[in-house]
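Below, each structure is written out as C-alpha cells.
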Structure I
Amino acid sequence: MWPFEAFLFVHIACGAVGLVLFWIPTLGRKGSQTHRRVGHWYARLMLVTASMAIGMAITTLFFPIETHPRQVALAWPSYRIEGIFGWMMLYLAILTIHLVWHGVVAIRNKKNHPANRHWANVALNVLTIVAALYCAYRGWLIDEGLMEAFSLVGVASGLTNLWFIYRAEPSRIMYQLEHVKAIVGSGISVYTAFMAFGFVRLNPGHALNPKMWAIPLAVGLVIIIYHQMRIRLTYWRSRAALATAKPGPA
C-alpha cells in the first residue's frame, strides 16, 4: 500500500521534527523572537503531520487488512482495525488541527476578538465535537473503552473554545491562556499518537496500552497548569503594582 506508506513517511518525518521543536517555545522565554519563529514552524509541521494522519486513516478505512498486516497477524478483526486505526486516528488528526489552529488564531486575534468568530474557525470546533462523538460511537460498537474515553477531550476542547470565541470581552490574559492550552494540547495529542500508534511497529500487541496514552497526557497537563498559573500570577502582580502606584485623592 504505497499511498499509506507515503502518508506514514511524511507523517513521521514532520511529526518527529515538530515534537522536538515543541520544547523550544515551551521551555524558552515567552514572546521572544525565537519563541515566535520556532512556534510558527511547529504549527506548520503539526498541520502537515495531522493532514498525513487523515490520509492514513482514510486509507485504513478503505483497506484495513492491507495497511495493517501486523494486526492481521495478531488475529485482529478488520472492524477493530478500522475503528482504532481508521476512525480514532481520523478523530485525533482533526483534534490536532483544531488545537493548533485555535492556539495560533487566539493569540493572533487578541486585538480583534470578533475575528475569532469567522465561520471556518467555528466550523472547525463543531467538526471536532462531531468527530469526537462519532469516535465514541465507533468505540462503543467495538467495545473499545479507550476510544470512548479519549473522545471526551475533543468534546471538552471544542466546547471551551466556542465559549471563548463567543465571549463578549475576554480579559487580556485569556488570549494567552487559550494559546497555552491549545498549543500544549496539540503536543499532547501528537505525542499520544506517536507513543500509541507508533508503538505498533515495535510491539503491536501493546498498541492500546493505557500507560502509553497516559504519559503524554500527564506531562502535558502539568505544563499547561504551570504556564497558566505563571500567566495569572504575572497578571495579578502587575495589577497589584498599578494599584499601589496609583495616587490617592488629594
Structure II
Amino acid sequence: MSRLETNLRVVRALGMRSVRQTFRRPQLIAPIVVFPTLLLAIQTGGAGAAVNLPGFPAVQSFLQFMLAGAIMQSLMLAANSGGIALAVDIEMGFTDRLFAAPISRYSVVLGRLVGTAALGVAAALWFLAIGLVFGANIEGGVPGALVVIALTTAATVAIGGVGSAIALRTGKASIVQGLFPLIFVILFLSTAFFPQGLMVEPAQTIAKYNPLSFIVEGIREPIVTGLNGTDLLGAVLAVAGIATISLLMSARALRHRLRTGG
C-alpha cells in the first residue's frame, strides 16, 4: 500500500470518528442549529418590513434574504466547534498518541476537518429546508441548492482550519471557545444580516472588504437571483484565500507543537 493510500485511510478513519463524535454530542450540535434558527426567526419576524426600504435588494421576502446570513452564522459556529473538539483531543492526549504513530501529521488535522465539513453540510441542508417550508424560493433550483451546500461546506472547512491552527498552537479548548465573541463581531460587520448599501459608516466600508461578505453573497446569489456567477466567483476566491491562510497557520502551528511538544 502506498503512503498516499495509507494517509487517505487515516483521514477517512479519523473523519468518521470525528463525525460520530460530533453527532453524538448535543452540546456541539445544538448551538450550531438552535441559536442561528432562533435568531433567523426573530429577525424575520421583527424586521420583515425592511424589504420595503429604498435601496433594499429585490427579494421575494426578508426570510429569503436572511437565509444566507443564517447559514453563514451556522457554518462559523461549526468551524469554531471543530477547533474546540481538536483542542479537547489535544488536552486528553489523543492527538499526541496519533503524532507518535507512523502516519502523516497533517492527516490528523484533515481527519478532524472532515467532521467540521459534515457540520457544514448539515447546516446548509437545515436552513434550505427551513426556507422551503416557510415559503422562501430557491431561485437557482436544485443546482442552486447544490452550489449553496458545496460553498457552505468549503467555507466551513476553510474557516475551521483557522480554529484548528489556534487549537494546535494553544492546546486549550477554552481559548478556542473564547473566539466566539470575535466571530460575531466579524460576522455582523459583513452583509450577512443587512445590505451593504443601507449600512452607515464605518460599517459599510468594513463590510465592503470583509471576506465574509464575499462568501455570504456567494451563498445568497443562488437563493435570491439564481446562478448568475458574479457573486459566486468572489465567494470562491474568498474561500480559497481563507483556506490558504488557514493552511499556512495550521502547518506552522503543527510544526511548533511537534518541535516543542506543546
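Once mean count of other Cβ atoms within 10 Å over residues 184-191 is calculated for every structure in I, II, which label goes with the largest value?
I
Identify which of structures I, II gives the largest calculated value of distance in nm of label points 7 Å out along Cα→Cβ at positions 16 and 112.
Greatest value across I, II: structure I.
From which structure (I, II) was mean count of other Cβ atoms within 10 Å over residues 56-63 calculated, if the value obtained is 15.9?
Structure of origin is II.
When relative contact order in percent (Cα under 8 Å, 6 or more apart) is computed for each of I, II, which one produces 17?
I
Just checking, which of I, II has the largest value of mean count of other Cβ atoms within 10 Å over residues 48-55?
Greatest value across I, II: structure I.
Looking at FRET efficiency 1/(1 + (r/R0)^6) of positions 72 and 128 (r between Cβ atoms, R0 = 30 Å, to 0.05), point out which structure of I, II has the largest value.
That would be structure II.
Comparing FRET efficiency 1/(1 + (r/R0)^6) of positions 24 and 40 (r between Cβ atoms, R0 = 25 Å, to 0.05) across structures I, II, which is largest?
Sorting by FRET efficiency 1/(1 + (r/R0)^6) of positions 24 and 40 (r between Cβ atoms, R0 = 25 Å, to 0.05) in descending order puts I first.
Since every read-out is calculated from the coordinates, none of them should be taken as a lab result. Since the structure is predicted, the reported quantities are computational estimates derived from the model, not experimental observations. Cβ atoms are built from the backbone, for glycine too; each structure is taken alone.
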